[in-house]
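Each in structure tokens, the structures are laid out below.
A short reminder: the numbers here are calculations on the coordinates, not readings from a lab. Quick caveat, the model's predicted, so the values are computed rather than measured.
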Structure I
Amino acid sequence: MTPRTADDQCTTLVAKILVPDPLGTLFFVNHFPSWWLNFELERELQAAVAAQFIEEHVAQGNVHVVLVGDLDADPGAASVRFWSGRQALAG
């Protein structure tokens with residue numbers, strides 16, 4: 001996301017799981033952002049990109065999402081507030 005994360009071990013792993021009806025398709029998302037305490041900007045960027053990917057696939061139809069992860073930030077941080085629906089990031 002930025003030059004500071006070039007060697008950082010962070011990822012968002014998405015598994016598409018076909019579940020019997022009535023549930024249908026399930027996306028299991030493991031979000032593991034940058035863990036350095038002063039990397040909140042990077043966590044915000046990573047959260048926005050991960051959410052955009054999820055939204056693009058959810059828009060295709062009957063898709064459910066389970067989001068888990070190690071959010072590596074204070075509960076009041078923008079990246080965590082974003083995942084809990086209390087703050088917008090990148091529009």
Structure II
Amino acid sequence: MAALDEEQIRLTRGDPAPWGFRIVGGRDFGQPVTVCRVVARSLAQHAGLRVGDIIVAVGDRTLAGATHQAVLDAIREEGNNLLLRVVRLV
């Protein structure tokens with residue numbers, strides 16, 4: 001059985017460039033919020049975000065029970081300094 005590892009991923013940008021990742025899931029989809037795509041050479045890839053990472057918090061907001069839109073809104077509200085807490089299989 002694989003162990004779960006929790007990490008903090010910090011992304012910073014100087015302008016409103018894309019972060020370089022996409023998510024799926026949320027309470028309204030009946031599954032955890034999961035990274036489904038990381039763009040090559042993007043801010044997300046350089047910060048260490050991986051496909052399959054489960055996002056459990058954005059900034060100081062825990063995402064338990066959050067809808068997909070609520071997670072997108074939380075990411076947008078973080079501005080140019082985004083802190084994600086993710087769980088991944090190791």
Structure III
Amino acid sequence: MRSGLPCITAKTAAGAGPRARDLDWIIVCPGGLTDAPAVGKSGWRRRRAPVAWFPRAGAATVIAALLDEPGTWHQTHGLVGGDSPVAAAVRSIS
């Protein structure tokens with residue numbers, strides 16, 4: 001068995017809870033998180049794209065921006081590094 005499979009199974013199961021309830025929710029799936037400084041830019045991973053690393057501080061900035069944009073709720077977002085400023089990246093999916 002590959003070591004990543006139990007983690008993927010656990011993440012999938014964890015996401016099912018919010019989806020099944022009458023709540024506003026956003027699920028953010030960064031690849032791997034690093035301690036590198038945030039760069040203020042992001043992008044979105046599409047299905048079957050390779051996993052990418054992303055700074056923790058940058059992920060927090062993106063999550064805050066997603067919470068301020070109701071058009072991003074009730075969706076799962078795969079977070080990766082990119083060339084778009086965070087605000088523009090969030091607007092592109094809302």
Item to check | Structure from which -11000 was derived, helix-only ellipticity at 222 nm (-39500 (n - 2.57) for each DSSP H run of 4 or more, over all residues; to 500), options I, II, III | outcome: III
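Assuming 26, 14, 11 is semi-axes √(5λ) of the Cα gyration tensor in Å as calculated from a single structure, say which of I, II, III it is. Could the numbers behind the result be given before it?
On the way: I: 26, 14, 11; II: 19, 16, 12; III: 21, 19, 11.
Working through the options, I get structure I.
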Next on the checklist: By the measure relative contact order in percent (Cα under 8 Å, 6 or more apart), tell me the structure among I, II, III with the highest figure.
Outcome noted: II
